[in-house]
Structures are given as C-alpha cells and as structure tokens.
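Take a look at the structures below.
Read-outs throughout are calculated quantities, based only on the coordinates presented, and are distinct from any laboratory measurement. Bear in mind that the values here come from a model prediction, so they are computed numbers and not experimental data. Cβ atoms are built from the backbone, for glycine too; each structure is taken alone.
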Structure 1
Amino acid sequence: MYYLIDEQINSSIEDAKKVLYTVNKEIAKLINNNMLLFEIRIILDELVYNSIKHGNKYDENKKVNIKIEITKNQIKMQVCDEGEGIKCDKNRYNPLDFKECGRGIVLVKGLSDEFKIEGTKAISIKYINP
C-alpha cells in the first residue's frame, strides 16, 4: 500500500483548518486505530500552525507545504514553510517556564517515532503496527 497526500496552503489559519480537516478524513479512511489517528492529528496541527505562525509569520503570500506518505508500516508527515527555520532549542525546553516557544515541537517529538528538522522542513514518522 502506498498513499500520498500533497497539499499547499496559504499561511492562513482558516485555510489550514479546512485542509487539515480534509487530510485527517483521508487518513482515517486508511488507518483504523483511533489513538494513532489522534496522535497524527496533533502532530499535523502543531507542525502546520507552527509553520503559519512562526515560520511564515501569518504572511498569506507565503505557502505551507504538507506532504504525507502512508505505507503499510508507517506514515511520514512533512511540513515545510517559507520562513527562516526553527530558532527554538527543542532539547532545552522547560515546561515550567510557560514560554510560548518550543511547546509544540516538544509535543511532536514526543508523539513521533522519528522526528527531525531540516531547515524549514519538519519531518515526523509514526509506525503503523499491523
């Protein structure tokens, strides 16, 4: 099995809501595990909204690219923006500081089986257990 979702949106929260709703419905047709679907939704929400807010700074002329590859064994989610890259140190985040910066990345990292950032692209992989 191989399924590809490839979307591009303007840096608008409203556009993101519409596209993520559709994307999550498509993923739910392929994956029959509610906990996994919940984790995927959180990962995508955090990565897309971070790209809009921190990467593209709500500039609707800038795009956010969402690419999701689903195979029998994994789902690979890539979100890329037109910003300057992540400036927060995800390894030094302290939740007791109540800072806005870094919390979403820590959530994504914790929910992902693999996670990396390459410039302005965040890549999260979740394994699908048969």
Structure 2
Amino acid sequence: MRTRDIVGISLSGACLVHCLALPVLVSASPVLAWAEAEWVHVALALAALLVALAAMRRWPSGWLGAGLRGLALTGLTLLFYGALAEIGETFERWVTVIGALALSAAHALAWGASAGAHRHAGTADDF
C-alpha cells in the first residue's frame, strides 16, 4: 500500500467532511464552532500540501506522472483559493469540494498506478 496516498485520500476526505458536514454539526453542537475558524481551513490546506509533496516524490514519471501532478496541483490550488480568498461561503464550499475531489483522485490514481508496478518483497513504503 502507498501510505502517502492513503493519507492524502484521507486528508481530502477530512476536507470534504469539514466543508460539507461541519455547518450541520455546528448547528447541532455549538462546541464545534472553533472548527469553522479560518486557521482550520489554512491548516488543512497546508497539511494536504505537505502530504501531496511527499507522495508526488514516488509517483510515476513521464506523461502519467505529469498528469497526476497537474491534477494534484489543480486540487491544491483550489483548496488554497477556497481557504484564503474572500469569495463567499457558497462559492468557497464548491471550490473546496472540487479541489478536495481532484486531489483525492490524483492520490487514488497514483496508488492504482503503483499497484501495477513491480515491487520487491519486503519493501516498505514508510513516511
């Protein structure tokens, strides 16, 4: 398994939950209101960037790798745009969701590409 890609997919999922479910959760439990702070958006985007950069080092080269990196960078750009730009709550939500899905897709496709690659027995994919 590609640990970095699994972490990347999970982190993108966390972005989706934060963006889509958090408003409902905060209305049910105001204790969670801190999670709507702007620093949380930036922290999630920074974490996604660090994980993606670590994962991209092991992604394939050539056209496939370039396409995967382009998809990931598009997703990261949208995540940071949604986190930092003053664009309104609804548009911010759409931008963030599309960015998280693009980044998650890049990780999933890279993971799938690595599953077909030759691996030696006993090799670890540590962070």
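For relative contact order in percent (Cα under 8 Å, 6 or more apart), which structure out of 1, 2 has the highest calculated value?
Details: 1: 27; 2: 41.
That would be structure 2.
Using distance in nm of label points 7 Å out along Cα→Cβ at positions 28 and 84, single out the structure from 1, 2 with the greatest value. Mind showing how you got there, number by number?
On the way: 1: 4.0; 2: 3.4.
Once distance in nm of label points 7 Å out along Cα→Cβ at positions 28 and 84 is worked out for each structure, 1 has the highest.
Suppose Rg and Dmax of the Cα atoms in Å works out to 14.2, 44; of 1, 2, which structure was it derived from?
Details: 1: 14.2, 44; 2: 15.9, 51.
For Rg and Dmax of the Cα atoms in Å, the value 14.2, 44 is produced by structure 1.
Hey, FRET efficiency 1/(1 + (r/R0)^6) of positions 36 and 60 (r between Cβ atoms, R0 = 30 Å, to 0.05) derived from one of 1, 2 reads 0.40; which structure? Walk me through the numbers on the way to the answer.
Values: 1: 0.40; 2: 0.20.
This figure was derived from 1.
Out of 1, 2, which structure matches -25000 when helix-only ellipticity at 222 nm (-39500 (n - 2.57) for each DSSP H run of 4 or more, over all residues; to 500) is calculated?
Working: 1: -11000; 2: -25000.
Traced to structure 2.
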